[in-house]
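Down below are the structures I want you to see.
Where a number appears in this text, it was derived from the coordinates with a stated rule and is not lab data. All values reported here derive from a predicted model rather than from experimental measurement. Cβ atoms are built from the backbone, for glycine too; each structure is taken alone.
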Structure P
Amino acid sequence: MPSIINDLPEKTSLSLGFIPLTDCVPLVIAKEKGFFSAEGLSVTLKRESSWANIRDKVAAGVLDGGHMLAPMPIAASLNLDGLNTPMLTAISLGLGGNAITVSKSLYQQLLTLNPSKIHDPYHSVHALKTLILQNQRNGLPPLTFAHVFPFSCHNYLLRYWLASAGIDPDNDIRLVVIPPPLMVSALASGHIDGFCVGEPWNSQAITQGIGAALSSTVDIWQNSPEKVLGVTCAWAQQYPNSHQALLRALLNSARWLEQTEHLAEASALLTHLNYVPVNIKDLSVFEHGTFQYSNDQAAVQLPDFNVFYRYAATFPWLSHAEWLIRQMQRWEHIQAWVDPHTLAKQVYRPDLYRQAAESLNIAYPLSDRKAEGMHSDDWQIASNQGEMTLGRDCFFDQPHENSGSDNA
């Protein structure tokens with residue numbers, strides 16, 4: 001049903017970029033199920049080959065906005081890309097959805113070192129540490145791991161996981177950047193030994209027998225930040241009504257995706273319309289909530305592998321941005337003097353989110369921040385409609401509380 005709005009969009013014909021990943025699905029559903037058109041928008045979705053393409057085209061005005069990695073607007077606002085075009089986000093496109101996959105050869109070596117707990121992130125990374133030390137003693141070249149972009153959750157979660165075992169990601173291994181659709185071929189060719197990427201590229205490597213997954217974001221940091229809708233600050237200022245219309249359409253899309261009976265249709269739209277050019281069986285974790293770590297093992301239930309709506313998944317938490325900024329500082333990607341709180345408030349805009357959610361009668365958190373990594377079970381936080389449930393968010397290597405409420 002069309003939204004009843006008083007302020008019509010200033011610009012109605014929009015182009016949005018996306019990368020062929022499962023988590024582009026909120027954009028696809030907003031278009032194919034009519035949520036964009038219900039807001040008076042005619043949206044063209046443009047599949048791009050790399051995150052750098054999306055960043056550059058949004059900065060240049062070729063695209064009005066795009067599917068972006070959560071740290072990308074932060075990096076742009078610090079001019080780390082040299083484009084001098086500040087960006088912002090007012091909505092998350094989902095939580096989680098990534099995994100760390102390695103070649104079958106490396107997987108077998110790690111299995112030899114720890115066969116019983118290879119999918120436990122603590123034990124798998126310590127097995128990797130042991131192998132790296134063995135390789136160094138034997139004079140072998142370092143292992144090569146790929147992630148998708150310098151300023152990405154993939155990079156920072158991969159580094160976090162490696163560093164937990166004392167592996168220096170800048171010296172003990174070699175890190176390279178490869179666009180998501182090229183990860184599987186790079187692994188198959190032997191150019192890399194492993195990667196951290198979003199679905200469906202882990203599943204494709206696994207079903208084809210090219211690789212096996214060690215851990216997913218469910219294992220490392222469940223309900224972690226992942227993608228956002230990014231626009232330039234200038235665009236948001238010039239077209240505030242169009243921006244709100246986009247936010248409303250994406251909120252309705254995410255709400256539609258929360259209904260499990262819709263997921264088969266969503267999978268078909270992604271694959272049959274060639275948004276994500278893979279076999280539909282590679283979308284099993286999205287459609288069925290089951291993930292196969294290796295093609296010689298049974299699939300396991302991971303219902304929260306991708307989260308698009310529940311647990312306030314669409315809310316742009318300042319605490320998510322602040323965690324990412326601190327990781328950027330930890331690895332000296334930005335200066336230590338940058339204040340995470342100030343920068344997060346400039347780039348992440350929960351005030352704009354609340355405006356859109358209020359118009360749709362969607363509950364939203366009253367706080368801009370939450371305690372990250374402290375909850376091993378579902379928990380409660382105050383919203384405009386009473387208490388709302390958030391999901392577990394503990395890190396694999398930190399102590400945590402079991403439950404409770406948190407209105408930080």
Structure Q
Amino acid sequence: MKDTERLKELKMTYIGQADLEGPGTGGTARVKTMIALFKELDIKIDLISYSFYSNKFKIEHKKIDTLLQTTTIHVPNNLPKFLKVFAIFPVFFYTWKSCKNSDIIFADFIAVVTSLPAILLRKLFNKPLILDYIDVATVNVIDVLHNLKYTKNADVVFAISHYLCERANSEYGCKNIIYVPIFADTDQFKMDLKSREKLRKELGIKKEEIVIGYAGSFWNVEGVPNLLKAFKNLTKKQLKIKLAIMGTMDLSSSSDNIPKLVKDMNIKNDVILIPSQPHEEVPKFLSAFDILCCPKIDCEVNRAANPIKVPEYLSMGLPTVASAIGGITDTIEDGVDGLLVKPGDVEDLEEKLEWIMQNPEQAKEIGRNGRKTAIEKYSYEAIENTIKQAISEIVDKKKRNKMGD
């Protein structure tokens with residue numbers, strides 16, 4: 001029997017750390033792409049997720065289609081962090097209800113609200129468990145679980161970077177680790193000329209202006225202030241350029257105050273600030289830009305990361321400039337399908353952006369190569385077989401164990 005046929009009747013409990021209707025960054029993007037791929041495999045999914053960005057506490061149930069139903073625990077954004085952790089109780093309750101009728105559990109590895117219920121219920125119901133290891137932001141949680149000898153109980157760990165593959169093995173004793181990089185919907189993330197024309201007009205961008213674009217969070221590890229500095233230097237050389245920054249304007253102690261920096265640097269007239277958009281709307285805005293940038297700084301979080309914005313940028317077919325750190329160095333071949341810069345080096349970033357503007361034909365070729373790389377290595381089709389095989393092996397192992405009992 002083919003793997004796809006074998007998985008058609010499979011029921012999955014998915015515990016995620018993001019609201020499907022939230023902004024298309026970080027955990028939300030990973031949840032959305034994983035669910036889309038699972039649906040391609042005809043797996044029935046019961047998603048239990050939490051969102052810390054709501055204006056009130058509520059629990060929302062939705063039946064999206066025949067393959068997906070969701071339970072979202074909304075937690076007010078203004079609650080202190082230690083109170084937000086109490087979301088674990090409704091997450092545990094709804095996961096427990098779901099696990100009774102599911103065949104497999106899939107959960108985010110790094111958040112206690114998702115990983116602890118998954119690991120405990122895996123033991124209670126004796127269900128196969130896949131943990132998705134996507135960053136080290138709350139690695140102390142994994143340390144706690146490891147000390148309780150729970151992390152080894154996962155049947156498989158998916159890791160989005162080679163750094164995390166090594167960490168899962170060396171520090172947490174996980175054995176069956178599979179490299180599953182961030183991947184993008186390359187059919188969705190592609191140049192949309194109609195949206196480009198429409199949005200450039202709405203944003204006040206002139207035809208001859210070159211737009212450098214950034215889409216993502218303003219978390220301080222993203223390095224957006226370095227992009228602002230490089231851009232300001234370029235404005236002294238290039239008169240017909242704009243910088244478009246799209247992301248949440250909500251500020252926290254770990255975020256850079258980008259609107260204030262823009263004002264303080266006296267570049268307000270040349271910078272377009274765009275509020276965070278639903279994930280499905282992001283390609284339309286990226287289409288309005290000419291160069292895409294991911295200026296991450298050097299830190300442990302970024303050394304472990306494999307940001308989804310990079311394959312999405314590449315998929316757009318536009319020249320991409322990104323920091324040479326973490327999974328980005330596996331995704332981009334410098335000078336072939338993108339340009340890499342030293343993390344935190346404003347001068348290097350400035351030079352690479354200027355090179356693209358001065359070499360438009362070569363830049364276009366790099367953009368075309370970038371889209372080719374995204375399709376061949378980071379599309380649903382490229383990743384599907386890896387995930388399909390991993391799940392099929394878990395299902396087969398479970399059946400063999402039952403037969404042996």
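State the single structure among P, Q that was used to calculate relative contact order in percent (Cα under 8 Å, 6 or more apart), giving 15.
Working: P: 21; Q: 15.
The read-out comes from structure Q.
Out of P, Q, which one gives 4.5 for distance in nm of label points 7 Å out along Cα→Cβ at positions 201 and 385 as computed from the coordinates?
Here the read-out was taken from Q.
Suppose you compute distance in nm of label points 7 Å out along Cα→Cβ at positions 17 and 129 for every structure in P, Q: which one lands on 1.6? Let's see the in-between values first.
Working: P: 3.9; Q: 1.6.
Structure of origin is Q.
If helix-only ellipticity at 222 nm (-39500 (n - 2.57) for each DSSP H run of 4 or more, over all residues; to 500) comes out at -13000 when worked out from the coordinates, which of P, Q was used? It would help to have the intermediate numbers written out before the result.
Working: P: -10500; Q: -13000.
It must be structure Q, since only it matches.
Between P, Q, which one scores greatest on Cα Rg over 2.2 N^0.38 Å, for residues 41-80 alone?
Ranking P, Q on Cα Rg over 2.2 N^0.38 Å, for residues 41-80 alone, first place is Q.
Starting from the value 2.7: which structure in P, Q was distance in nm of label points 7 Å out along Cα→Cβ at positions 65 and 337 calculated from?
Q
Taking 27.2 as the value of mean count of other Cβ atoms within 10 Å over residues 193-200 derived from one of the structures shown (P, Q), identify that structure.
P
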